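> What follows is a set of structures to go through.
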Structure I
Amino acid sequence: MSAGSPLLPVADALARILAQAKPLADPDVVALAQARGRTLAEDLTARRTQPPADVSAMDGYALRAADIAQAPATLRVIGESAAGHGFAGSVHAGEAVRIFTGAPVPAGADTVLIQENATRDGDVVTALQSDPIGRNIRRAGLDFKTGDVLLHAGRRLGASELALAAAMNHPLLKVARRPRVAILASGDELVRPGEPVGPDQIVASNTFAVAAYAQAAGAEIIDLGIAADTYEALEQSILAARAAKADVLVTIGGASVGDHDLVQTALVRQGMELGFWKIAMRPGKPLMHGRLGEMQILGLPGNPVSAIVCGILFLVPLVRALCGDAHAEDDPAETAVLAEPMKANDNRQDYVRGALMSSADGLPVARAFPRQDSSMLRILAEAECLIIRPPFAPAAAAGDACRVVRLARW
């Protein structure tokens, strides 16, 4: 993209990145307890029926509905059925079995009378009301049956999915391999936290946030550290990423056109095919994307907020797409209303840090922070959302609808 070319819209930039993000081959097999946050690599089929037999939904008495059609009615209690210890016999006319929640319904019984609607004296129970056939019984297969496909490839595994997989009797799951994401910060001005800081230096912080977002999305992180502003240092780091078989190389800083911004040239010298550079976004205009062999390149800006916002909007969906996540391309934004007026926008899509408040009608209310400098991490840490202002959006009044991305969702 030449200097005079129009800036690439955000949606187009994301589409170009994801178009090259094919799900990775060679899936992993992991224990159920280690599968949280992973993405299924194959459909999951139930290995059993749940519940495996008719079971009681309540504590009470299993009996025949015909025997209590005229209440009150007395019956003889002939045994007990508990979860894991069912009653082995059958229920006949005039008989009942004491039953507990989750216990198998004995043969011959066709309804469960809850204990609140009965009185008992020794082995005699009196039904105080009638109940129809099937009352308070969970039929076999109510939840699922053997052979049912309940979780599909591309499903990201959270707590409920893991519980379902366990109930389906799967101790091991085939999941997408974690994409290997190498992260390289560059700049003579950077030092690691805890190292001596010179008068012209700052502590590198972007790597930690970008790595955290990528890891939460499913990535395995390869920390390449900090490269000095020399082609030799950058090219050594790029070779290290290739040697580690990184699926994605994320560079932070140095992608612009200043005398000390060498990253893009270093990558091109190593064979990178540049996809695009510069997008119509604020913060985050200098975003770069390319490909170096099988490795995708995502060049993030050096300013902390720019790097982190770009990581959220582009790196997270890229990682999820490489995992085969069926929802990788889903729009993370939701509708809200503005707490205060906002001015008209120019040709870039703004992501404005702000706070969220509740409202009487249920829609969140978004309030933009007055300072939006892309170097200020404190404001980002205080922010609950990014308020989206599309290119050329007209001035907006308090109460107008807007779109927001909740930062807590990651």
Structure II
Amino acid sequence: MKASQTFVKTFKDISKDEAARSAQFLLRAGYIHKEMAGVYTYLPLGLKVIENIKNIIREELNAIGCQEISMTALQNPEPWQKSGRWDNQDVDIWFKTELSVGGEIGLAPTHEEPLTNMMKKYISSYKDLPVYVYQFQTKFRNELRAKSGILRGREFLMKDLYSFSADDETHMQFYHQVENAYHKIFERVNIGESTYQTFASGGIFSKYSHEFQTVLPIGEDTIYYNQDKSVVLNEEVLNDEVLDELGVKKAELKSTKAAEVANIFTLKYKYSEPLDLNFINQDGEREYVTMGCYGIGVSRLMGVIAEKFADDKGLIWPESIAPFSYYLIAIGNEADKIANDIHDKHPNLFYFDDSKNRPGEKFADADLVGLPYRAVISDKTLAGNKIEITNRLTGKTDLLTIDEFVAKL
């Protein structure tokens, strides 16, 4: 990508109504555009980050036997009425609208009901189980207060995975596979060391669920942990009964703020029973399918990473999800020719700032945009046949020969 060929610009300042640092930098650097509170457009650089996160998730889920689908955002009320989640008194985050021909539809906040209803066509015998399906889908939730940019929106991208199993044992085997896959995903996006699997309330589904919480000063949750972090729990389940079950005392725990990036639930028959998703077991008897659901907030994850690694100059993306590896700057006519040649041979690695801005402005934009490395070619470095490479995270600068750099690419 070349600066001269994209409509996106950087900005020195943005609206003061964005309190989160990540939201300010994402807007200023041209990754997202704010449509309204809690609703954002992903611009070319932002979309590349989203797609890189999705690909990492996709690789890890496919590796444990999951299949990807894409479901509709518009929702038929019928399956939701059967589960008891259509009425606004029961679920108060719906966006709904009246059809011109009569009747009402909604925009999906999640997809348990429609998927369970669909699986009645494909699951009838124990031979059809287990089934593991996931999707990347835009969800809509009428949050009372959308805040912190893409950390909490009214329209957001989620990866939701659903499991359909014949019994609890098979379900729990897969549940643990998802736990491991999630740990791998968070390692790959560079937040593994600060993201903890956390005991949380199971709500109406089960006694407990598990969340994956990333330590973050502006996080909405408070988590408690023991010295070796073998026990981590959400404040919402911090009571004597849970502490006894986990074998810890409150005095042994420390607390910190964190942001939830994922969760996993055992649903049991919560949806299969009201929607009558059943199968014939090996003994010829009919029973309900055991279900689980497993979410990762993809756009929220992008926001958490942006917030976690930013400094006072701008964003700092991990290499695994950065839209490009290098922010390329040329200073001088000869340098410009060489930079163009390198960019054109490796277009997927470089954002080439070929704008008419002064070098100092380009350096500031490089820090703001936050690509892993800044590559500078100038008449000064060319005198020694060198390219200057600066690591955005560490600030360390190396001088490589042109041949060394091209070989590295």
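> For structures I, II, calculate FRET efficiency 1/(1 + (r/R0)^6) of positions 133 and 197 (r between Cβ atoms, R0 = 41 Å, to 0.05) and state which one comes out highest.
Between I, II, the highest calculated value is found for II.
> Ranked by distance in nm of label points 7 Å out along Cα→Cβ at positions 45 and 253, which of I, II sits at the highest value?
Max of distance in nm of label points 7 Å out along Cα→Cβ at positions 45 and 253: I.
> Right, another one. Thinking only about distance in nm of label points 7 Å out along Cα→Cβ at positions 173 and 317, which of I, II has the largest value?
II
> Still on this structure, please answer the following. Using percent of Cα pairs over 37 Å apart for the comparison, can you identify which of I, II gives the largest number?
Answer by largest value of percent of Cα pairs over 37 Å apart: I.
> Who wins on FRET efficiency 1/(1 + (r/R0)^6) of positions 53 and 261 (r between Cβ atoms, R0 = 35 Å, to 0.05) among I, II, i.e. which is largest?
Top value of FRET efficiency 1/(1 + (r/R0)^6) of positions 53 and 261 (r between Cβ atoms, R0 = 35 Å, to 0.05) goes to structure II.
> Work out which structure the value 0.55 belongs to, where FRET efficiency 1/(1 + (r/R0)^6) of positions 181 and 389 (r between Cβ atoms, R0 = 30 Å, to 0.05) was derived from one of I, II.
Matching structure: I.
> So, one more: Work out the source of -5000 here, i.e. which of I, II gives that when helix-only ellipticity at 222 nm (-39500 (n - 2.57) for each DSSP H run of 4 or more, over all residues; to 500) is computed.
This figure was derived from I.
> Shifting gears a bit: Looking just at FRET efficiency 1/(1 + (r/R0)^6) of positions 285 and 309 (r between Cβ atoms, R0 = 30 Å, to 0.05), which of the labels I, II belongs to the structure with the highest value?
Between I, II, the highest calculated value is found for I.
Where a number appears in this text, it was derived from the coordinates with a stated rule and is not lab data. All values reported here derive from a predicted model rather than from experimental measurement. Cβ atoms are built from the backbone, for glycine too; each structure is taken alone.
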